[in-house]
Structure P
Amino acid sequence: MAFFSVQGLTKRFGGLVAVNNLSFSVDEGEILGLIGPNGSGKTTVFNLIMGVYHPSSGTIEFKGRILNGLPTWKICKLGIGRTFQITRPLRRMTVLENVMTGAFARTDSFEVAKEKAKEVLDFCGLGHKTHFLGKELTVADRKRLEIAKALATNPSLLLLDEVMAGLTPQEQMEGVELVKKIRNSGVTVIIVEHIMHVIMGLCDRILCINYGQAIACGSAEEVASHPQVIEAYLGKD
């Protein structure tokens, strides 16, 4: 039994097929990269996994349980967390309070949530900024805060949606090390990213989709040299 899998996943919005009969699986402890041109369906896949959208057909299975039809909060409690492309920290709340909102997914205790938030912030390199307001953070720190909020829900599978976008090369390197650290802590990762040198150097396997369909899956070298992947990104010429 796969740790996580989707089979025949399809999502239609009227006449638009955003995800088309997509199947893939993820092993526990793996980092899977999900790539594809803009509009290929990557974020829609994340939204389907998290119950934001319900599949038109197909199944989503996590640790032997079918997720179809479950609300987002239940999926989170089962152990799947996610980040978002656009970071939206609670601007007038502190960094600590921001992360506590994630920790409350697992506890009703203020003190337990506070201790969990401190632990996660130290892990993500933001322990020295607990009293900063959300609006005072740099882009790089907002990205780390987004990851920290997701980690505070105590996931065993983490969905990262373009967490390197907008970062400097040095910040990207630091972001890669953080993702590796997350995996080494026992969290399985699916990451959507457009920065190819990041995704190629980080992932155990890469799945490329286009028009909502899988066109290649394998090692970085296999996917980067696949004719359909090259065509999807660069065109037929």
Structure Q
Amino acid sequence: MPRPPLYISAPIAALVEGLYREDTTVGRVKAHGDFGIGTFNDLDGEMVALDGIVYQLRVDGKVSEVEDAVQTPFACVTTFYGDTEERFERPMDYAALEHLLTELLPSPNLVYAIRVDGLFSHIRVRSVPRQENYRPLAEVAKSQAVFEYTDIRGTLVGFWTPSFLSSVHVAGLHLHFISDDRSCGGHLLSAATTDVTVRLQHAPALHLDLPLTLDFLTMESSRDLAADLHAVEK
């Protein structure tokens, strides 16, 4: 079966510059896939799209389903089937998990959707408070709320992106977490696993939208993209 492309609603570079309002709706995002990550206008929490449902993971730690009319400045989705599936019952800290995921990739120069389901002995995630436009993303990350959970079942949702696409999406691993009971989650900072199943899917092409808002059309790139994203991701 031909694999679907990866859809990205706007380059990540715009988010780094502080452009947090675009016209793309969650409904449009869902038309391109049922699996992915992102955020919402005004940077109002983290996004997880899983099994066709889009969730908002807010700064207060709560999770809610999102209506199609809600808008997003950045989302990255695909339709997920899973090309490969492997179970790992041994405990892994985050360094071991990152190493495993990268070792499973047939090539670092392709794009992959990554889904990890199972039991996590420890999860550390974050979300960010609602923001005004134009405050750089690296500054926003300083006010993030961090949550930690132990012995929790859930799913990691995200992607591997090659470094040559770093202005489009975060290079390397970019993962969000949501619990099985849909009560908590966020942008993944670290994790330790007990028993998980890893599914990977290659995306053979990239569909990138370029917004037509005035902010995007007049944007000037003034930030150090790599340095800012490194600060935000960690």
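So mean count of other Cβ atoms within 10 Å over residues 11-18, computed for just one structure, reads 12.6; which one of P, Q is that?
On the way: P: 12.6; Q: 22.6.
Label of the source structure: P.
Which structure, out of P, Q, was helix-only ellipticity at 222 nm (-39500 (n - 2.57) for each DSSP H run of 4 or more, over all residues; to 500) calculated from, if the result is -10500? Traced to structure P. The maximum of relative contact order in percent (Cα under 8 Å, 6 or more apart) over structures P, Q, that is, the highest value, falls on Q.
Could you tell me which structure in P, Q was used to calculate P(r) over Cα pairs in 10 Å bins from 0, in percent, for residues 19-90 alone as 20, 49, 21, 9, 1? Please list the in-between numbers first.
Details: P: 16, 51, 30, 3; Q: 20, 49, 21, 9, 1.
It must be structure Q, since only it matches.
Among candidates P, Q, the computation of mean count of other Cβ atoms within 10 Å over residues 123-130 that gave 17.1 used structure P.
Out of P, Q, which structure matches 0.65 when FRET efficiency 1/(1 + (r/R0)^6) of positions 131 and 195 (r between Cβ atoms, R0 = 41 Å, to 0.05) is calculated? Source structure for this number: Q.
If mean count of other Cβ atoms within 10 Å over residues 171-178 comes out at 17.4 when worked out from the coordinates, which of P, Q was used?
On the way: P: 17.4; Q: 22.1.
Working through the options, I get structure P.
Between structures P, Q, the greatest calculated value of mean count of other Cβ atoms within 10 Å over residues 83-90 is seen in P.
Out of P, Q, which structure matches 1.01 when Cα Rg over 2.2 N^0.38 Å is calculated? This value belongs to structure P.
Using the calculated result 17, 51, 29, 3 for P(r) over Cα pairs in 10 Å bins from 0, in percent, for residues 75-178 alone, pick out the matching structure from P, Q. Provide the component values of the computation, followed by the final result.
Details: P: 17, 51, 29, 3; Q: 12, 40, 36, 12, 1.
Going through each structure in turn, the value belongs to P.
Any read-out appearing in this document is the output of simple, stated calculations on the displayed coordinates, not a laboratory observation. Note that the structure is predicted; figures quoted are calculated from it, not measured. Cβ atoms are built from the backbone, for glycine too; each structure is taken alone.
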